[in-house]
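A.B. asks: In what follows, structures are represented as structure tokens.
Please treat every number below as a calculation from the coordinates, not as lab data. Please read all numbers here as calculations on a predicted model, not as lab measurements. Cβ atoms are built from the backbone, for glycine too; each structure is taken alone.
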Structure I
Amino acid sequence: MSEPPPPVPEGRGGPQVIPRPGAWRLGPGAPWGRPEADRPRQISVAQVEKALAWRGDPPAEAADEVPLIALPGAARPPAAVLCLLFDWDSQCHVVLTRRSSRLRSHTHQVSFPGGRLDPGEEAAHAALREAQEEVGIDPASVEIVGRLSPMRTVVNPSPITPFVAVTGTRPPLAPNPSEVERAFDVPLVELLDPGVYREELWTFPDGSERSMAFFELIGDTVWGATARMLVELLDLVVAYLVV
């Protein structure tokens, strides 16, 4: 049974179109996203680095966790993205982008800087190269400190590898208008707020049910693969700081 779309807090949400299936329902969400949860009020880059080292890198192969839709044409190459963190005003912030309406797919969706690997290119190099091309981040100014789980999307069987990187100062962001219409940052603690985060459970045509995460930011809604990556990062940081 489907429900009406959940209300978005005033001032939050953006131009993203959410293609909900005919059957979906609200899920319980992550433990840290519930009103009564014990969650950190301050997170630093150093704490995120310690959490990543505490867990270690996840498996290099993407889990077959989503029902895939075969698309016509040649197979898409793997991709890599850069989850760039920095401290600002005593909080760890993460850099996000909103994809340009000029692109052929996923227009207006919020994502990490990144893109497809060139032939023979290493994933980490691709993440850094794409971040420079999309928003002007100098690869020499950042350090890769860990990796999140590679994942697949519903329509693409090729894995997307997220790399976590840090930089010592708030980076100047220069969006390439052919690819990015907005580049911005958000504190990790804001993503933990139960008024920002929610989970929906979507039912696919084959009867399978899948969790979908959403973050309602000021001016944008983060969902899909990027939201799943953020949930993994937040799960890790909260487990390290709260347990």
Structure II
Amino acid sequence: MPETILVVEDEPSLQETLAYNLKKDGYVVEAVGDGRSALETARRLKPDLIILDLMLPEMDGFEVARILRREMTTAIIMLTARDDEIDRVVGLEVGADDYLTKPFSMRELLARVKAQLRRERLIREDMSRTAESMPAHETLKFGNLIVNLTRREVTFHGQPKQLKPKEYELLLFFAEHRGQMLSREFILERVWGWDFIGDSRTVDVHVRWLRQKIETDSSNPTRIVTVRGGGYRFEG
């Protein structure tokens, strides 16, 4: 079954070009031109991936991504006309999985779309294999942090925590390497894949999100600690 992509772009010529090339590659595509329509269409369509422009009428891409991230885990590639670092950082912080600065080549965009969708497929396959192979009582316990591997559920101080797929993968990777110093580059390669086009800032953003969910005080973490000049270490 072909994967579905939602294109959110207010420039008609670029919207048409994106939709044409994505359809040519075999994807089912819907396109809208403003932020509010993006939310409505994403909720109805539940696409496999969203290409989201930053500058939109009605509601900007930052706010759209922020709202969608509370409701779904769909991969988001953000488009920005500015090369400011702050835009890229904020885009990642509100939930974008990747970003591209305009102007960009269509070949690069299609490569990033393919890479994101491939990672999403691998995540779903891994979830299925884990559920089938683990007994119902299989859990990881780190004091007040409990991970149910079969149900892919995480509780902290007895309260369930909703982790996005990549946050969950990152937590399991940390648990697997408990006590080891892990560089950002190593984490990026093993959790996101060697073909991931983004940079190590992605790791920092996801670590911050994860700390907010499994640390008593995320501003003074004791479970995922930063190793100065190195990376991170999971203390359990």
Structure III
Amino acid sequence: MTEQEQKRLEAIWLASVEKMREVVREFKITQDELHVAGDFFNRLGQSGFSRSLIDVALAMTSVDIFDGAKGGTRPNLLGPYHKPHDQRADGNLLTEPLKPTDTRLTFTGTVRDAKTGAPLPGVELDVWQTDGEGIYDHKGPHLSGLVTSGPDGRFVVHTVLPSDYSQHDHDPIGELFRAMGRTNSRAAHIHLKATYKGKDLLTTQIFMPTSKILDSDYVTGAVSDDLTVTLQDDGVDERGKAKFRTEFDIHLVDVP
């Protein structure tokens, strides 16, 4: 570690301690309560979820400072469930039969250069999400895939409405949120990564207005109005169940 790095680390440590001392003074936190917190962090470290808790509380602040300041579509967290995905030339992410809880969704838009507004062809969009029960397919290709924007920058994804889902039900992060009387659930969203000419330009999450917890997603700062789509009626599917469509344009910065 260089001397400059050492000084930066010390400055961060001292500032963090001072902020925590302010909290201790404001809430008159006792030594016993501090020890309860210490025991919790011991369990958190042993569980392997310390990094996840930092992401939950602080990662979006960092994302907004460094990536959000560039403009374009607001970036968001990658999340823990990304894996390599197959190409979907037709934009169809459905590789398993629909469940009774699944509602068909057509997700379309245009990929544009945020600086010029010009449509961008050949942008690879990596998309993945839960089904109508809030379940990710961790083993197979269902509800995930790579979709490429066309000559006019347009893309289409045939999928289902994702659902809210809970995380950390059986680990210290869930324990903490239950103790506070808060949800440990994520608002329904579609993950999206955009790559152009071999360069990763955007990682974000597109939120559904059908979510019941848009105002209480446990990842601080993740949900925003500009990342929440509107839905339009799109008739009925082969089961006679209502289906929907949504339009969301993607604006990329630092286009090569």
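A.B. asks: So relative contact order in percent (Cα under 8 Å, 6 or more apart), computed for just one structure, reads 30; which one of I, II, III is that?
C.D. replies: On the way: I: 30; II: 12; III: 22.
Computed on structure I.
A.B. asks: Assign the value 20.9, 67, calculated as Rg and Dmax of the Cα atoms in Å, to the correct structure from I, II, III.
C.D. replies: Details: I: 17.3, 51; II: 18.5, 55; III: 20.9, 67.
The structure behind it is III.
A.B. asks: Separate question: Check the numbers for distance in nm of label points 7 Å out along Cα→Cβ at positions 100 and 140 across I, II, III and tell me which is largest.
C.D. replies: Values: I: 2.7; II: 3.4; III: 2.0.
With respect to distance in nm of label points 7 Å out along Cα→Cβ at positions 100 and 140, the highest-scoring structure among I, II, III is II.
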